[in-house]
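Given below, in the form of structure tokens, are the structures.
Throughout, read-outs are computed from the coordinates displayed, never taken from laboratory work. Predicted model only: the values in this text are computed from it and were never measured. Cβ atoms are built from the backbone, for glycine too; each structure is taken alone.
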Structure P
Amino acid sequence: MTLSLLKNEYPGKLIVFEGVDGAGKTTLLQKTSAFLDKNQIKHRTIKMPSHRIRALEEFRKTHESHNHEERAEVDAFSLTVLVSGDRLITLNQEVIPALKRGEWVLCDRYTYTGNICCNDPIIHSISERFIQPDLAILAEADFMTVKNRVLARPTEKHLFFDDDEVKQKISKYRQLAQQNNFMIIDTTQDQETIDQLLLARLHQLLKHVQAQTL
């Protein structure tokens, strides 16, 4: 699916990081933040969905419960609508004000995640209320790499991990990324190669911004 998001009319820049848990989003975001620090660019990191949503019982059941009956109590469409609304609130209260101030915003997940979780026209319509990122990055890794990374994390190894669901999401993310002009980074490559790819794209974006201000 190709989403028609709103053009960023603000002086700040928006960079979005997507991918399944364990794909390497956090590392790419941290590398980007370090690059912006080095170039003295004011920026902030925002996580979507917010902590207020992550604390909800329905959200926790979906992501933590190993009980099939408990998980079945949560309707995927309803939860996705709820989370999408939370993302819109975060967009209006945090992202847009920062962009207006000329700051760069780094988003750990964005509206694209909702479309991966629930393929419904209503979710697509909500997504088109969001601002088009200046750069969207998909962190990608094969299934076993993702699973091993998640299960090795002390804070995440207790979470519910559905092999088939994760495999489907990896495939859906690649398709969505290809259709929406993401930069796709294979995080199973050596770190030096990953850094070179990422930094080259960030330098390109920075040069474009600097050229616009001349």
Structure Q
Amino acid sequence: MNHIFESVADGLADQGYAIVDQFLIQSEVEAIIKDEKIKLDIESFQKAGIGKHGKQINEVRGDYIKWIESDEASPSLQLYIQRIRDLIQYLNHSLFLSLKDFEVHRTVYPVGTFYKRHLDQFKQNDHRKLSLICYLNENWDETHGGQLRMHLPSGTLDVFPNGGKLVCFRSDMIEHEVLPATRERYSLTGWILDKNLALKHL
């Protein structure tokens, strides 16, 4: 995995974001989908909100989330969790960062839903340093839509949510949005923090 971690570190250092196509290989994506029963368990997800207090505004975002707790994570998801821990260690060593912890949830965007342009870092809480999205969508085609659109100084960059792809970017710097799709859209979404979580989701 070191070559993948190196690609993430180089992208963050050079441009504030990195995209890697096979952070999870196909069999690992399939195992998470099967073991976590994401497609069958949507009713247990909660409507996502915005801001520190999670106010729900349908005109801004339409996704549903379920935080990952350590006592319910399947072995396939534990593999992803460990990979993120290893990535944090690599980034701390290679970029001299002081990253300490991370949080992650399952995310489902129903057909036609979106998330308008925003930053991930809260105004009153700047502990989110890096945003992480790992996609769990099999056989995704560009005609399905559902792009992550990043707003960069050079213009917009659209990233399609193909399974196994990881997008990592500066939470304080890159505004982004999620465009509507013609099919449900699944991911593991999280943030790497510069503090330890007192109440951990992991």
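Can you tell which of P, Q yields 17.9 when mean count of other Cβ atoms within 10 Å over residues 5-12 is derived from it?
Values: P: 14.0; Q: 17.9.
Label of the originating structure: Q.
P, Q: which one has percent of Cα pairs over 23 Å apart, as calculated, at 41? Please report the intermediate quantities before stating the final value.
Numbers: P: 47; Q: 41.
Only one of P, Q returns 41 for percent of Cα pairs over 23 Å apart, namely Q.
For distance in nm of label points 7 Å out along Cα→Cβ at positions 85 and 189, which of P, Q scores largest? Write down the numbers at each step before the final one.
Values: P: 4.2; Q: 2.5.
Checked P, Q; max of distance in nm of label points 7 Å out along Cα→Cβ at positions 85 and 189 sits with P.
Using relative contact order in percent (Cα under 8 Å, 6 or more apart), single out the structure from P, Q with the greatest value.
On the way: P: 36; Q: 29.
Largest calculated value belongs to P.
Tell me which of P, Q gives -15500 when you compute helix-only ellipticity at 222 nm (-39500 (n - 2.57) for each DSSP H run of 4 or more, over all residues; to 500). Intermediate values should be presented prior to the final figure.
On the way: P: -15500; Q: -7500.
Label of the source structure: P.
Comparing P, Q, where is mean count of other Cβ atoms within 10 Å over residues 21-28 highest?
Largest calculated value belongs to P.
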